[in-house]
Structure P
Amino acid sequence: MKIINLIKKRALVFSAVLVLVLVTANTLITYYNDTVLEEMTQIKLETERAKHQTSQIWNQVVRNMDIGVRGFALTKSEGLLGPFKDGLRDYPLIMGELEEILKKQGFEDPYAIDSIHYAVDNFVESCSTMVKLIEMDSMADFTAALNADPGKDAWDVFSKSSNKISAFEDKLNKAAVDEYQEATERTMIVQTILFIVGFPTLLFMIFRIIKDQKARLNLFLKLEENNREYIFNPGTPLQIANENEVIDNSIKNFKKATDFISQISAGNFQIDWEEINNENKDLNQQNLAGELMNMRDKMKNIKEEDEKRKWFNEGLAKFSDVIREHQHNLQSLTFEVLVFITKYMKAQQGGLFLLREDEEKNTYLELTSCYAFNRKKYTKKRIELGEGLVGQTFLEGKTIMYTEVPDGYTQITSGLGEATPNCLLIVPMKYNEQVEAVIEIAGFEKYDKYQVEFLERLGEITASTLGAVKNTEKVQILLDQFKEQTELLKAQEEELRQNMEEMEATQEALKREEKEKM
């Protein structure tokens, strides 16, 4: 009962195994028949070749030599000895091939081969003797040798041996044909059994496969539903035209997800899931494709923030070096600060306006540094507080950025001509709410918020440094004034000392004169 139940459960497997056994048996027999046919064909070719070479010994060797000798005897022309010489040349070749074939076939009558050798060798020797007699012009002896008819003796021996060889070859050929016929009969028996057993078995398998195919189709339909729910939903109608397509799509989506993750790991945040579009975007919010896109966006934002932070901190470090190197010279400091900011902000030109005070104690802004295309311009320009955009920025103490620069306000000049900038950024440089300077940069790209904050931070550092430099200059001025006053006092003291010495000398002279008068 267990065996019967097992057969019922695995009926399709057992049916397939049975058909496979029958097909395998048929294939093996067919393969065996092909091998037999190849062997038979080979044997047939060898037997035909052996017969041919046997006949060639007489036709191509003996007859050619006889013709050559007779022609030479009639004309005594060396040219007519060609057949004789050809026979001498071909004899060992033809005989050697015949012996090789017979040895391979297992021919067990060496006397037949020796007889052929004996007959042909005697004939060759007789022909060679007749040629010498003709060359010596001994025609009587030649005629006697010719009348002895050496060819007949050779033929008597040769014909007996060639008949033995021919009979042996016919026997081999018949045995091969019989073996092939037996193999063909076995094939017919197996193919008959294959049809009787295989046909109903195949019918059973067909019905069972159709049933299993329907079940498999439902399984693949469920797989496709899960793929759309958890991996990627193309938004197309749910239908299965090809089961392999479902598997291929699953593999393709997993490979795409793997490649997507690899690209993100490598820092490529521009990669997209190509099949996601406006029509199916909402369908792919919670599955793998949507989550990967969300992860990409988050990591892209993190990277951008890191790059901004790195750019910000590196800029501060480099700017600190500029400040430290030029903090003792106001003119050098303002110019180098402007150069650094213009280059680091990738602006095309810039100007720095420093807060000044004239002799009447009136404050104003002076363009102390101007930079454009790596050329330093020494320009004097005074702007009153509240005048223009720069003066307005000073009074309000707030950054101004224009993305639509008024015509004629400024021009960016290069070797290709002049152009109006697309963005103008004016930042007050202030420290503790005290504006020490105003910087203005212009370029073709709009500045982001973090760049504006960076420039404002540099403005604080610059303002603090400018305040310190100005205080240092004021202290230096006071020191210089004190030094001048000290030098003046020293000069006056020296003059007074000299006057005192002159007065003492005068008094000494008067005293001497009074003593002399007395």
Structure Q
Amino acid sequence: MSWRRAKVVEVFGADLRSLAVFRMALAVMVLVDLAYRATDLSVFYTDGGVLPRYILVQDESVLERWRFSLNLLSGESFFQGLLFGAAAMAALALLAGYHTRPMTVILWVLMISIQWRNPLVTNEGDMLLRVLLFWSFFLPLGAYWSADRSPEAPRLSTRFLSFATAGLLLQISFVYWFTAILKSGPDWRVDGTAIYYALSVDEWVTPVGTYLYQFPALLTVLTFAAIGLEAFGPFLLFCPAFTGPVRTAAVLAFMSLHFGIWITMPIGIFSFIAALCMVCFLPGWFWDTAIPKLRALLPKGAKDAPNLPRRVARQLLAYWPPLQARLSSAPGTTAGDRPDNPDGPETGVVMLRSSLVTNLLAVLLLLYVFCSNLTTVSGFTMPERVAPIGLALGMDQGWSVFAPDVTRYNDWYVIPGTLRDGRQVNLIAAAIRNDFGLREGVSLEKPPDVSGDLKNKYWRKYLGSLRADSGEPLRPYFSRYVCQEWNARHTGDEQLADLQLVIMEQMTLPDYQRTEPEKTVLLEHSCS
């Protein structure tokens, strides 16, 4: 290659080995997400739960008109379980690289269907997952370390460049650039108190975060470092000089940022997805130079460990001759990726290239993604005829994570219920754990473990959605669900007569001061 073309490939292209690891990371995150969602399958995804299907059909404020979901075909637990199982099977196939592109499409359809069955429990992590799955349509994720790759296939160049690789890399960069723009409050840009307020929220904080909360000077440094990395770090990912080492260092920096968020704030799978998706940036220098040097430093016995997956894969392929027979003449490629050999036939190395149609679609998608993000930071609006396309594909996006300021409020929820004999019980734990045999006394005091009591990010997001003004019409459905489930398991005077949905709020002030908790009754509901 000429120097200029090689540099363009290095900066805007991707290494096929990195795309293979990216494929595996996506599959693992889908499996983790499904496992967590499945613990509340009947609560969040069936007609007997908190959000029956007819609400989504009738109210466009909950689910926009252009969204579609296979999960809306039935409200039964069995049907929802089938779709969850199908998504898990597709994720396993993607992990192995078996019929990679069709499985990616199937998995994307199933995941957006699950997400849109209950929009009240989705957040930026779910958005990032479905966006990455969609970009994966245009990439040869199965070219390396996959069941699609036959031992008899021609040797592939690890370099790959298309508008889709540039689009994927820029998409991930947009997450950081636009969230940095949206973080316009003084907590981020003037006082450096954003992380101080974030770690003061008991709903989000872990024991590690509680420990770090004692060091205000360190929190200030971490605040400016975080927004600085989000604003300027992506430029390092496209650095034309010393691209390999600089890009690798930038990838490690972003992964460290999300690892720090994960150990201090349990905000769901966003940290994992955002960290693991960075592997697609790993350059050829990482695989060809850094990895061999690292392996040389390992003890002798540990050097063979990285070869174990390869040996296992070879054994599996040896027992799959029918699969190998069905592989195409150019294994590792698909309809959108065809082999090319610009290095000359004497090298025996095949370089993949995307078709004109694939590149054209990637350009249009990248333009839409940029405009969609632009609407969140400016007065720009999407044309009316274009906006539904993004809604249907799930590519509309906005990355307002902890923006423009971090909340200053500590919240915890109480559901005082009155039994028919006049006794009172707190129903919040019974509802969240789906165990209506639990019986707790009513107390408005802050629980010892607010974060742990909320179980997972889906319950935190759902209760937050009910708390918002837009969630007021949906609160009765939650109350009906609690009454229905409790009374189905109790009889006579043990049944519920009525309940309240109460939120306790406590505001964090500077210098580790807090206001007195205030009680707000979001709903009063009669179970009769």
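Just so it is clear, none of the values below were taken in a lab; they were calculated from the coordinates. Not measured: the values here are computed from a predicted model.
For this structure, a couple of remarks:
- Origin of the value -15500, where helix-only ellipticity at 222 nm (-39500 (n - 2.57) for each DSSP H run of 4 or more, over all residues; to 500) was derived from one of P, Q: Q
- For 19 (relative contact order in percent (Cα under 8 Å, 6 or more apart), calculated) the corresponding structure among P, Q: Q
- Test item: Rg and Dmax of the Cα atoms in Å, for residues 170-209 alone calculated as 12.8, 35, pick one of P, Q: Q
- semi-axes √(5λ) of the Cα gyration tensor in Å from the coordinates reads 44, 28, 22; which among P, Q: Q
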